[in-house]
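All of the numbers you see were taken from the coordinates with simple rules; none came from a lab. In this text, all values refer to a predicted model and were calculated from it rather than measured experimentally. Cβ atoms are built from the backbone, for glycine too; each structure is taken alone.
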Structure P
Amino acid sequence: MTLSRLAELSADPSASFVLIARDGADSVELLSGEVVDVDLLADIPLTIDGTPREVFALVPYRQVRERGFVAQDDGAPLRCIVVDEHLTLPTPALIDALPATPVPLQDAGFDIADEEYAAIVERVIADEIGRGEGANFVIRRDFTARIDVDDRTAALTWFRALLTHERGAYWTFAVFTPDHIAVGASPEAHVVARGGVVTMNPISGTFRHPAGGSTRETLVEFLSSTKETEELFMVVDEELKMMSAVCSDGGRITGPHLKEMSRLTHTEYMLRGRSKLDPRDILRETMFAPTVTGSPMQNACAVIRRHERQPRGYYSGVAALFTPNADGGHDLDAPILIRTVYVQGGALRVPVGATLVRHSDPLGEVSETHGKAAGVLGAIGAIDRDRAAEARSDADAPAAEVALADDPTIAALLSSRNSRLADFWLNPQGEDADGPFQGRTAVVVDAEDRFTTMLAHQLRHLGLDVTIAPWSDVTDAELDAADLVVAGPGPGDPRDTENPRIARMRAVVARRADAHRPLLAVCLSHQILSDRLGISLTPLDAPHQGLQKSVPVFGEDASIGFYNTFTARVAPGTTAVAGAEVSADAATGDVYALRGDSFASVQGHLESILSRDGIRTLKRLVSHAFA
């Protein structure tokens, strides 16, 4: 009966339905119902006439505008299927019933030529990362082709290929609506909310299996890469910003783990915290994954807007399933829309992106997009699959029942990564009832880097009553009323006084300093404070994006994470300037911290997972500001 129902739906061009195979399940879910397009996440119809409803939603990238971020508006709808029918299909029987004839591609190729894409990469590295606009950015291009087969038949054929050959995907799915069809195998659960627990799953680092499949030696080489490790840490930092915004306990890190798929292996962490928010609000505050946008998120969206030729459609958005639960609310399960094929009117499109960092090689990033596109096309059977990368015939392969992740050498390498991270985020934590600053208030001024959410969570842990205010909205009255003002980090050149955001942050720092009221300045604001004290500002020769350093902070060495392109710099050996104490690098004179009359500042991010001594150093600096 269930297979015949699928046949009925497939034959009806006006029918809307979804097929979902979840990781580890031996069946496929079939959801069908009426399509409803809405404008905002808050409009997703979780309740109709007082009755909770199950809803599947395709959330396009352009919804980031709900967070106040910029995006090209291509009109891609926030498309909901209000589920009337939810059936379960046995996977083997479904595979037998689905079409198997390969779908040939015509006029296949990238919409942007390799040399043009390489030039875009060079511009982003030089003009964006090199000028302090962020740590990393994902710039995409699309592989396109034509097909002669009916769209729905092609999508069902590709879904069958994914069920047959792909492994390790979080969701393998196919979405059918009258004018939007998508098929994919997403490796990454962006956000899940069940029973008051929110989970995020940052994945970064891509190991492409060599011929014969992955082995202990090849995987050890990949896991030993500093670049791959630091990229994962940067992604975790970015998603902890989101967790700190939606979870009362800020979020706890577990892992790292290996995500092993048929042709690729990734490294990942799990982040968990508790939240009472509506799942639509959780989804809004976590739009979208830094693995497909960049960091800091707000400026990443601006960089994407400047450098991508076409709007993103659903690429880097999410597929979200809202399911009624026993508590009268809804659970949320939302994987990222990557590794996905879109087909409409015989036109196929596979968006793929490369993560650009300070040491990216433009030709290497071109190759990255080729590899990702080939991986998707091979997985759906549109081109020959890389069977060599799936094979495991090497003599050194572990026993079939033992995964590489369980190999003692691999497990030790993964575990060793946590020795670099802050215990604060690895252990359960929340507000400290005995925090030293109980009864005092703080305003954290956000300069468009949501590290402020993590910073606010740490300040609450120390006992402060904290609010976060955007630079554009915070009033002088709010600043004057707070016991402590924390001038936050942000992208950009601290010397650019024509920039309204930089100008306002300069005014915030000046107002507190002139009033001799407690002030903590972080990263960008530390540079602004340094400039106010007459210390010169200069670009670093190589940006410190996601860099962990042990630096002197007023008599103690502290392990701190850095995300800066500019630095304040004094003559080596300088310990004081304009009435302020200076902690600086003995060789370069780069200023790591300042303290003076009712103020303290720090160049690094004490809230970062890379700051092993972050919470202790934060407590010291706040204590000085109050003293």
Structure Q
Amino acid sequence: MMNKIGYVVASAPAKIIIEIDGLEILEKNKNELQIGKFLKIADGNHNYAVATINNINSAQVSDKDEKLHWRFTLEATPLGALLYNGANTSFTRGTPVLPVPTEPVFIFNKEDIKAVFSKTSSLDFKIGHLAGNSLVPIFIDGNKFFGKHVGVVGSTGAGKSCTVASLLQNAMGISNAKNSHANAQKNSHVIIFDIHAEYAAAFKIADEEKFNLNLLDVDKLKIPYWLMNAEELETIFIETGEQNSHNQISQFKKAVIANKEKYNPKLQKINYDTPAYFSIKEVYNYIKNKNNFTSYEKNSKTYFASIDLKDIEISEENLWHPIAFEASSGNGSNKSLNAKVSKEGGFNGEFDRFVSRLETRLADKRLNFLLDPKKDNDLSFKTDDFEKILQQFIGYIDKSNVTVIDLSGVPFEVLSITISLISRLIFDFAFHYSKICHAQNRTNDIPLMLVCEEAHNYIPQNSSADYNSSKKSIERIAKEGRKYGLSLMVVSQRPSEVSDTIFSQCSNFVTLRLTNKFDQSYIRGLLPDSSSQILELLPVLGQGEAYVVGDATLMPSLVQLPPPNPEPKSATIKTFAEWSKDWKNINFNDVIQRWHKEPESLNDDEL
């Protein structure tokens, strides 16, 4: 039985005005006549338009006897249509026929809700339940949600980390710390850029559940410098603002290519970007020797004017090794060599700052994961190890569905380069694997999702040179990744500070509480016009409540997402409660040991 509440008084493509049949009807249906609730409206063709309530207005009007009466009107936005085919009811986006004035309006009943939100062959992923009605589960299209780019936004404390963990746990088959796929591992592949070391806790469950978490922190992460492309190498080693930076780039590029050719004689067409081993220490020697280059002529031949290399002819091969050059007297001669010496062919101290920067980088132990990574046998990674390096990022070393890359220990000055390098390698893997699949007339069967937590920190709106590398790599994924089975989940508390290119490519949004007006305005501009009024609710959403809209949903919905179990380490510290307790002593030695990266008396699980 349908519950009529009023009739249409005005109709337009984006707005329908409805008058309620008096105060008694309003009071009787008050729980269902709330902002964001749904109505169905007869369209004159035995079907019903579905609309969501945006505004409720009231006014007192007088009748012919001058008695005052309440008049209530609703503003609603049409979202789709309920189509009746015998005993079957289906929901479709868009309204084939807009309802005209005088058409009756009804409350959504249980059967209507079931027709819109129930599980079907395409709506196969349960994201949560309808906010305000825990008995109505919300199903969305899992392929369209995880196979396309997703934006997850919300202010601090709105539950972003728990939302992301809940979505991913659900997709992995984890519920209440149990793995529903313990007997048959599935083919899911998720990589999380974890800036604050939060997410490992959300995927650590009991060993008997047979769920392997691939946790890569700064001590386990192995990304050799020789995998960097030209832009990444120059960002870390060359200061573009220096007057002679063009000479630095020219000589550095020449040295890198020549050294790659030296160590990879079997590779064809080596260039600056080829992911092949070269010795950064030998490149450093090359640059330093070029800076101090001194030579002498003897018997019509030119030699290094070196203490160690007596009568050694000039060659590039010798520049790879440290050379202690002889000093000349004031008139350009040198008695120990019995010859006149010259600095021709070198840069006569022009590279002093460049050499100093290389020395500083190579001596910085914090950068060992990047500039001096070692295998378990304490040997350096070479070109033949490329396969193992790739496998660590997508969980193929120990068959892990989730890889958490803990970036909390990565120094700020190389954070952008680290993210750029990893995301570029993942993209290139997806690209080349897809091309192989296409050549065999099949589609990519190893789809990946890259989760960018706190995205505003490394893919910002501004054009700061500090973030050029990471921004360029992830924007490329945003624009091209879906074609090659690589999707993004972009998570941020400040969406207005994230690159426009990234969010403009997102097909789905999960929007939690947003209190900043700039962020609200920015998100409003990204979402459909039909969502604009409901977005007014963003500042007052509860914990875990989210507005879900996009290709994966039949219509925009306010959803209560389930809390994850286990939870990420993102809980807000109860400051006042802790202040109210008795004074606590601290073992400062533990803190300092951890600070110095010495053996720690506390591990992450005990914190």
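Between structures P, Q, where is Rg/Rh (Cα atoms, Kirkwood Rh) highest?
That would be structure Q.
Going by relative contact order in percent (Cα under 8 Å, 6 or more apart), which of structures P, Q comes out largest?
Q
Tell me which of P, Q gives 17.9 when you compute mean count of other Cβ atoms within 10 Å over residues 169-176.
Going through each structure in turn, the value belongs to Q.
Please compute distance in nm of label points 7 Å out along Cα→Cβ at positions 241 and 593 for structures P, Q and give me the label with the greatest value.
Greatest value across P, Q: structure Q.
Identify the structure, out of P, Q, from whose coordinates FRET efficiency 1/(1 + (r/R0)^6) of positions 81 and 513 (r between Cβ atoms, R0 = 41 Å, to 0.05) was calculated to give 0.85.
The structure behind it is Q.
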